[in-house]
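Each reported figure results from applying straightforward, stated rules to the coordinates on display, with no laboratory input. These figures come from a predicted structure and were not determined experimentally. Cβ atoms are built from the backbone, for glycine too; each structure is taken alone.
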Structure P
């Protein structure tokens, strides 16, 4: 699974002023990411505002991304939900040719027990024709994939190849890294944790920041993977303020504010999300100037 080591990007979904998908901007963003040297792209995740897109829009975005990327980098598709049978049906009915893996978030709102989480992901694994990366983000889902459950899934399902860990619980993350199969990937789900998790033996990051700064963030992760921690730390610290600002008023509001200033897309989000405040916008612009 070397293709998923390094920097993945949880790509935004750009919208026009009428809030329809801006495919021209999407093309610009994809070219920006590939030119910046990212290792893979993650489509239709939280950063992509997937919860506000209907199935037709998701299908159109998937087809556009597959054609535009043209196999230059791997493409991971966000496929998650809290209705297991509906999710399994969706996977079986979808054309996943051109997709290298799916990223599936832990079921939200239902608050399943660990056995329920195991069975949920096992059913997805049985249905999926492509590899699966688990996504653990308790702050959003109110369910936490414990290390024991993650490791059980890694042992029971050959096509579950890794986990995107955004729990911030380093004890649990270290337990997974210590006891996982050699090829199983532990990927940071937070830019702020990217260096630390990679240094512990993780496989890199699925990044929000890299939407705007793909070359710089890819370099940080590559230096960490080569154990050049002094250089990696210098880059991480340089982007520390910006990383915090991106999430201060919610994501992807922060990163879209940055990208709009870079003329990559317009600063539009779909409700219930809103653009950052004027005061936050000013702080982001000031941080961008400092990074030039």
Structure Q
């Protein structure tokens, strides 16, 4: 049996593993995030949580002694023990069935939906898909499939893959200026200890990136915030996104939107300062 086959067999044992967390959708958390994005802090009991802001809740909390070298909880608990060192949020698909009201007690049940080991151009890759069901009073509010990719450190002198270029025209465009404080505040609000977002020595010397990495879920949230800004009455029914390349705190990046002719589907993307695609996404709108 090859090592790849052995790894795949090991990780397959985690298929179907599940866990459930409960949390109160507290207005103070949403208002703290609103302040981080320079938005009005006007969430009160009963207000509906904006789409993707549920990522501020349902923290994964572990003892300090159980934190791994990358700042995440050590693997082998709920998530499978993938032996590859670099972990990234690769994308996801979400369906918004009902609002999450402020002050509500909600539950999130998570299940390992799929584990896949592949050999990529840069080395072995492991993909883990986690399904999340968020409920309020037993009613399903959000269904989400969350893709995680694990990879090895880059080989010294290895050539980087040719970047994909983002579209050059959009109906909506906005420039974002990330900085270490923004990234730290988002890490704190999501209780995300991943060191690639705040520890410059770690991210450059250990993981080999040129700067602090902008969180994938933060980029996705900013894309939907662009929809909320341009179409404040719109109801997002579904959203899918895929990370294509990293964004760093060392330069501005841009977010863009292009509604389809039917007005119900919006193509969204993020690009770095050189116009290289960083994330692509699609938002589907429901009937208002």
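Work out which structure the value 11.0 belongs to, where mean projected area of the Cα convex hull in nm², for residues 115-250 alone was derived from one of P, Q. So the calculation was done on Q.
Can you tell which of P, Q yields 10.0 when mean count of other Cβ atoms within 10 Å over residues 59-66 is derived from it? Answer for the origin of the read-out: Q. A value of 118 was derived for volume of the Cα convex hull per residue in Å³; which structure in P, Q was it taken from? For volume of the Cα convex hull per residue in Å³, the value 118 is produced by structure P. For the set P, Q, ranking by distance in nm of label points 7 Å out along Cα→Cβ at positions 19 and 227 places P highest. Source structure of the calculated read-out (distance in nm of label points 7 Å out along Cα→Cβ at positions 51 and 155, 4.2) within P, Q: Q.
P, Q: which one has mean count of other Cβ atoms within 10 Å over residues 75-82, as calculated, at 22.0? Derived from P, not from the others. A value of 1.5 for distance in nm of label points 7 Å out along Cα→Cβ at positions 259 and 275, calculated from one of P, Q, originates in structure P.
Upon calculation of helix-only ellipticity at 222 nm (-39500 (n - 2.57) for each DSSP H run of 4 or more, over all residues; to 500) from the atomic coordinates, which of the structures P, Q produces -5000? Don't skip to the end; give the middle numbers.
Values: P: -13500; Q: -5000.
Computed on structure Q.
Each of structures P, Q was scored by distance in nm of label points 7 Å out along Cα→Cβ at positions 43 and 219; the highest score is held by P.
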